[in-house]
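Each structure below is given as structure tokens.
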Structure I
Amino acid sequence: MKAKHAYHVLWAPVLSEESTIQTESKNKYTFKVDPRANKQEIRDAVERQWPEIQVVAVNTMNYRGKVSGRRSQGIPGRRASWKKAIVTLREGDTIDLI
């Protein structure tokens with residue numbers, strides 16, 4: 001397996017109300033990731049980006065793009081499909097996202 005740069009796997013942190021609650025209470029961080037990345041690649045990318053932390057678990061979810069657009073005008077559209085990863089860190093480790 002060819003090592004990818006962390007920026008090719010981790011696209012952006014997801015900063016929503018639910019992800020903030022999980023970060024504070026359960027030490028879980030949410031990221032938008034490359035849809036082709038598997039759990040091991042996500043784990044390696046997080047540990048390369050922040051070498052002082054250790055990942056305990058990675059959970060992933062795929063989201064299908066929603067069909068949208070101006071149907072009354074006959075202009076089709078579609079939002080992009082994307083993948084979300086929830087990364088659990090060991091007790092005491094933190095990531096400063098902001």
Structure II
Amino acid sequence: MPAANRTERLANHERNPKWRPAPYRIEMAECINCDACLRHCPPQFGAIFNHGIDVIIIPELCSGCAKCLDPCPVNCIYEDPGWEPASDDWWTAPENDDPYR
């Protein structure tokens with residue numbers, strides 16, 4: 001059974017297969033670390049986190065809703081149709097369930 005809610009997606013490190021849009025990624029060479037995207041990611045997805053000096057989008061949590069695009073002042077967020085699963089160290093970011101930590 002596919003992960004239906006955020007808690008299950010966190011536990012299984014699995015993206016909901018019903019989500020048609022590709023997840024997004026942040027191009028850190030262009031990002032100014034303003035966190036606007038992080039603040040606009042809907043809490044039911046909660047896919048954007050600070051990870052060290054980077055801002056990351058965990059593709060398994062990203063529904064592709066695009067709510068992060070308009071707030072980004074430098075347009076550094078791109079569709080990632082060829083996405084790969086997030087690395088294990090990225091999954092430490094959601095453990096706090098507070099993207100600002």
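Structures I, II were shown, and mean count of other Cβ atoms within 10 Å over residues 20-27 at 16.2 was computed from II.
Between structures I, II, the calculation of percent of Cα pairs over 20 Å apart yields its largest number for I. Quick check on the output: 16.6 is mean count of other Cβ atoms within 10 Å over residues 44-51, derived from one of I, II. Which one produced it? The correct label is I.
When helix-only ellipticity at 222 nm (-39500 (n - 2.57) for each DSSP H run of 4 or more, over all residues; to 500) is computed across structures I, II, the figure -2500 traces back to II. Calculating distance in nm of label points 7 Å out along Cα→Cβ at positions 4 and 84 for structures I, II picks out II as the one with the greatest value. Computing P(r) over Cα pairs in 5 Å bins from 0, in percent, for residues 12-51 alone gives 5, 22, 26, 24, 20, 4 for which of I, II? Answer for the origin of the read-out: I.
Each value in this text was obtained by applying a stated rule to the coordinates, not by laboratory testing. Values in this document were obtained by computation on a predicted structure and should not be read as measured data. Cβ atoms are built from the backbone, for glycine too; each structure is taken alone.
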